[in-house]
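Readers should treat all values here as calculations from the given coordinates under stated rules, not as data from a laboratory. This one's a predicted model, so the numbers in the text were calculated from it and none came from an experiment. Cβ atoms are built from the backbone, for glycine too; each structure is taken alone.
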Structure I
């Protein structure tokens, strides 16, 4: 991180001291931190933008993403106006963006370009042609002409689309993503003209540059390589669920619908967690309606992207993260929706610079899916002498990537409620980026019993009436003693079931030995003594047994 990290810390301290200091927010933006929030803050304090730099005679500027492939300077009030308009477009707030752009004077390439972006998002093709006309800057011209070609193809004007695409790229020739889109659009134009072989050539060229672009793999007729043979142990140790279509490309609408149904079914199958289920359903509804509004050209509030899961261990946070991944993939907001789990040890290194690499690598693995960081509060360890520099570095990288890759990544911070709240309170960037919180309650006695009984039933085991009473007593005791969070909630219930079955197996083996053959009832029936032995092993305490063990 070097001086950039130190500068970010200084500017962060400055905005915490005076959140109205627009130039301090510019410094934070230039350091690559909280850039979306910084643009909003600078816009809100536009009257002071430049005052501090003028007073201190200190040059300071940044750059913002004016388009998909082009950045532009952020230094003057006019630059700030452009950055704010571009951010509104990025966030899908088209009506708010138009409130700004409709009064704009088209006296420069940058303003024309941002207006052209608005027309693309509105699918107003005549307006696009008007705004894109006359853009001379080579970088902006390349991207604007790409948009013009897309608009022409959308209207079936294929010959002219090819004319527009023919000279591209002029300045973006070193950008693989741009080259991939150019080839993809050429393929689409040739396809409309019935020139199948030329279309295939362009789609295959697009695949070479941008293999994850839209449905390019399918159109390029890519043959997926045979699946590598993975040892069963390795496969079970690190499952990576990929939500892709049969061809390995983008999911079809039908496949996404199936994925959404699967996600809701998995959520419904979870024991308890009624408030969590309500929040996840509400989140799904928000995401879906925002997508519908944008498809109809309506303004839509930014959908929740990064989440906080607050609750004790064993309450289903990881499982719900997988459900959320499927929801985002099912709605087309993520390409895969897989979940990558991480803790402090996976993100933090032992020397300067290593942390940024480890954190970035974890994020790269999670792209197009969900990064689930358990015990996230460990990234801000106040117990270290002199502060937790490595944890702070990991958080800085995480915040920047969460902003930069917001269209390809969902980050979930998970942990105990109090510790998570403390983490968010110490870092304003986290609090603003992770504003959607889902609270996971501890399991009740009834829910713990249901989890344990369901686990046993799935194995073909059954409890005697007395053993069922003992199972409930075990769950009741750990809840009453306030030990259920320490014992892991749902994990305790499943371990109680496992160890009860293990105690039964040992009891039956001791009775019959190696040569004896127990009956089916003996190997499937669980008694009080089995439950209480399991309880003792898990809790370290012996409780009175409600009835005697079965006779030998």
Structure II
């Protein structure tokens, strides 16, 4: 190894094509290693050390030195005073030593990522380790990143202000808080602890992480990206991001929110500080417009990978996407369009009953009226008398096939569509259309109205009230598939002017014959010689009171039916199966 040594003057000392040791002295020297694995020592003076090619060792010595390792795996050491260490290609070590030292990657041409524990990832240009550096300059014209993510987490947190070019690492073991100057940085990924991050005038992107973070985009078109969080987020009113067990963030001046792909990310307008705002949401277009923001008017956001939406207490317009969207309803006159996918509107938290009317209208009483389109499931509030009502609507061609026990509603003969089936959850009551309907109840105490048309009404279990209304209707208060149909039930069966059939038995059982007077069909509006009573067996299986207003089973003297406001004639009014 050749040794090249300077004098006390300002000199340019050049190495050979081999490995050299170049020693400056008291002057402001320029040391050039050129080829080979060189050792450069500036010693005294404000020196410029250039390693060139090879794996070089550069030591500035005293003075304000500039160290440029060049290509290769270089070791740069600033020693005393305020030194400038230039980041270059190759995986290098940069140690500023004492003083206020700078690691400058401005001319690297590659995006850099400043990671925890002093790692600088330069992409294809290598990875550096920096130590005793107070100022980091990112590559000019690149979206350089500050990344606080550490596998397994760690104790530190970030306070980043890109506009002020400041990064404070909080809670470093043995050191406490350490502040750095950071220039030309655009994007930030937080730590797993509580971070405060402020952007600049650039278009910043912030990587959402665990912890209760505050993120302010500043000016520019800014993004908060939760793609790597690994769980769903909820965007709430007033800029709150609920991350579940990962914490809660507060965001300001952010234009785009990206949720983790494949997660049920939600927009929730049901909580917040302002009662004047409303939502326009189009998940297919990844768009959220918040209207009526006090002092601001309307604000538009881009919302990516969101699936579910809960509206505000005002009038919202919500459109889904190709996912299986869940819309949580609230107060207000709202519009829901599920678009494609298997979509649900859920009124569970409304706290009151709803009525599903023809044409996709949801009547919420004093809470407002909604319009739904391309929605496959409607969930009513549990414990409420939610109702399906086909008595109003724009089409006189449609009819209903309702099975509340299976939570299905089929609307038949829709113009241009044919038959359409919906899932209807927590519904108790139903009213048919002007056509011929089939309505089956569930285990609740159902009220079922046939409306016009020749309807078949079946109450199922529970104390039901069946009203045939206009048309030739069939009224059956029980679940005919039960082993003891009508046991413990007291159903009310109400006919109207046409010839109706009251079903009190099938081929297997006499209904209401299992619990004495505790189970009975109460029949109202019966018209002798017009209406029919369907029984099982033969006339000898029954006996009647003197007024012909009560039917009893012969086998156990059990009261089967009681007639109110009319009597029957066994000779003409009974049919047997």
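Side notes on the structure shown:
- A value of 28.8, 96 for Rg and Dmax of the Cα atoms in Å, calculated from one of I, II, originates in structure I.
- Origin of the value 0, where helix-only ellipticity at 222 nm (-39500 (n - 2.57) for each DSSP H run of 4 or more, over all residues; to 500) was derived from one of I, II: II
- Source structure (of I, II) for distance in nm of label points 7 Å out along Cα→Cβ at positions 181 and 205, computed value 2.8: II
- Relative contact order in percent (Cα under 8 Å, 6 or more apart) from the coordinates reads 4; which among I, II: II
- Which of I, II yields 4.8 [distance in nm of label points 7 Å out along Cα→Cβ at positions 61 and 341, calculated]: I
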